[in-house]
1. Compare FRET efficiency 1/(1 + (r/R0)^6) of positions 38 and 54 (r between Cβ atoms, R0 = 30 Å, to 0.05) across structures P, Q and report the one with the greatest value.
2. Using the calculated result -14500 for helix-only ellipticity at 222 nm (-39500 (n - 2.57) for each DSSP H run of 4 or more, over all residues; to 500), pick out the matching structure from P, Q.
3. Have a look at P, Q and say which one yields 23 for relative contact order in percent (Cα under 8 Å, 6 or more apart), as calculated.
4. Determine which structure produced the value 1.90 for Cα Rg over 2.2 N^0.38 Å, calculated from the coordinates; the candidates are P, Q.
5. For mean count of other Cβ atoms within 10 Å over residues 14-21, which of P, Q scores largest?
6. For mean count of other Cβ atoms within 10 Å over residues 22-29, which of P, Q scores largest?
Structure P
Amino acid sequence: MSNLDGTVVEGHVIPDEPIPFPDGTRVRIEFPSSLEMTAERENHLNALREGLAEIEAGETVLARDAMAELAAKYGFSPTPED
């Protein structure tokens, strides 16, 4: 069994991709349990906390500085050409 992702719009599930079944085919829609949703949310929050800790510890660089370093190393313009 495979999963399809979609979005509920006005009470109807709209799939993200075309469904390979003919009209009239019965399907089962399963929702993630609250435990699964809680675990996923906690994983996202932990990732955000780790990122903030790296910023506070000075372990990050500004994007413009990283682009300037890459541009110098690989010989391209650090800003998009118009």
Structure Q
Amino acid sequence: MDNAARQLDPGEPSSAGLLADLFKGAHFVFIPSRAEAYGMAFAEANAFGVPAIGTATGGIPSIIRDGFNGYTLRSRPAPRRSRT
């Protein structure tokens, strides 16, 4: 595991402070996703007052209210894979 990934390891207590510092310094959080059951990262960003931008798929629209705590973008279907 590289150093950056280790710094945000949820198993490490020091990660909470680093993550809080990252959110406090952010202007917004953008997470493009084609499938998301709930989107905890959006809720975490909003807990720090950081607006979230994500795709309107799965549970994301239940967290992001357009113009209030962020914005949702229309998602496009995933490209079809050819069978070879």
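1. When FRET efficiency 1/(1 + (r/R0)^6) of positions 38 and 54 (r between Cβ atoms, R0 = 30 Å, to 0.05) is computed for each of P, Q, structure Q gives the biggest number.
2. The read-out was computed on structure P.
3. Considering all the candidates, the number was obtained from Q.
4. Value 1.90 for Cα Rg over 2.2 N^0.38 Å corresponds to P out of P, Q.
5. Q
6. Q
Bear in mind these aren't lab numbers, they're just calculated from the coordinates by the rules spelled out. All values reported here derive from a predicted model rather than from experimental measurement. Cβ atoms are built from the backbone, for glycine too; each structure is taken alone.
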